[in-house]
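Got some structures for you, see below.
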Structure I
Amino acid sequence: MKDLREIKVDRKCNAFSGITAFTKTWSIFLPLITQLKEDCMVERHWTSLKKTLGHEFSINNDFYLRKFFDMELYKFSEPVEDIVDQARNEAKMEKTLRKSKKLGMLLYLTRLNINRLT
């Protein structure tokens with residue numbers, strides 16, 4: 001069997017151009033879908049995505065990948081990546097705030113115990 005690289009292809013052929021465009025589109029589309037699946041995406045980020053895409057939708061069991069493809073998500077790669085990055089950063093900040101609240105509560109309780117002892 002010949003290696004695919006050894007096969008001569010007419011790059012001007014409509015089939016070659018179509019397959020190349022289709023492959024390129026999916027190579028942009030699939031990483032965006034992977035990013036959108038992250039747990040950090042909450043309702044406010046989905047609302048922002050809806051505004052960016054100009055479509056109303058709800059993520060449920062009846063939502064198929066094809067709907068995102070039909071909305072041409074792949075044409076909005078930069079805004080989608082920005083929304084996901086914002087979601088990631090906000091999730092990190094929220095985690096840090098929860099930790100600092102726990103630490104603050106611990107310090108407060110420690111101070112109460114010290115005051116009781118004195």
Structure II
Amino acid sequence: MEETTDSITSADPLTLLRGLCENIMQRLARVEAQQAELLLVRKDVLTLEEVLAYTRLSESHLYKLTAKRKIPHYKQGKLLYFIREEIDRWRTAFKVKTKEELEAEAISRIRKMKS
């Protein structure tokens with residue numbers, strides 16, 4: 001008689017149930033994280049914690065940016081607030097030019113210098 005090595009049939013039912021619960025909890029956590037991200041996109045005014053989640057910046061870095069006034073923000077007492085559209089513009093303000101854009105800019109400057 002052959003022994004089966006199928007883990008499903010040989011595993012303890014309690015172990016199977018624990019594994020199933022763990023899998024469900026992991027999936028639920030992913031769905032909740034996705035839902036939280038979608039809610040952030042819909043909000044106009046964000047708190048510090050929401051901006052941290054939205055931008056994935058570290059808390060210390062975000063505080064440094066606000067202290068140096070390098071990121072648009074609002075302060076009410078000790079609380080910081082951010083306008084999502086302003087954060088979006090700030091995030092895209094540091095575009096790195098492509099090679100083609102740099103070449104076109106160089107050609108344009110050379111032509112201006114010659115005329």
Structure III
Amino acid sequence: MLKNIARACLRVVMLTLPVVIAACYGMPAKFSKNGKVIDKQTQAGIADIRVSCVEANGTVSASASSYGTDGAFILYYDTACDHLDATDTVTNYAGAARYQETTVPFGSGDITIQMDKQP
């Protein structure tokens with residue numbers, strides 16, 4: 001009898017544990033894409049660029065920001081991306097972004113996004 005109660009309790013714990021983990025940490029994304037954002041002229045990495053996964057219908061399904069001196073980013077997404085949009089999130093005193101918005105096709109392997117400075 002005690003053994004059956006212990007088994008029932010163990011089943012309840014094992015069934016609820018994934019729900020508790022998902023509630024604390026969120027559901028994991030199905031896919032990820034590594035890349036970096038660089039200045040087209042100097043080839044230096046650019047931080048603080050928002051990289052967005054855009055579906056074929058134009059919906060933005062996921063986004064990430066580049067970080068560090070190499071401009072690296074990791075984009076986690078669940079649905080297929082048609083292309084990536086890169087947008088500068090840093091503005092100068094006049095409210096203008098440092099770099100022009102850039103769109104690149106979504107391909108296999110790591111992605112390098114080259115951005116032009118604002119004129």
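Taking Kirkwood radius over Cα pairs in Å as the criterion, the largest value within structures I, II, III is that of II. If you line up I, II, III by relative contact order in percent (Cα under 8 Å, 6 or more apart), the top spot, with the largest value, goes to I.
Structures I, II, III were shown, and helix-only ellipticity at 222 nm (-39500 (n - 2.57) for each DSSP H run of 4 or more, over all residues; to 500) at -20500 was computed from II.
Since every read-out is calculated from the coordinates, none of them should be taken as a lab result. On a predicted model such as this, the values are computed, not experimentally measured, just so you know.
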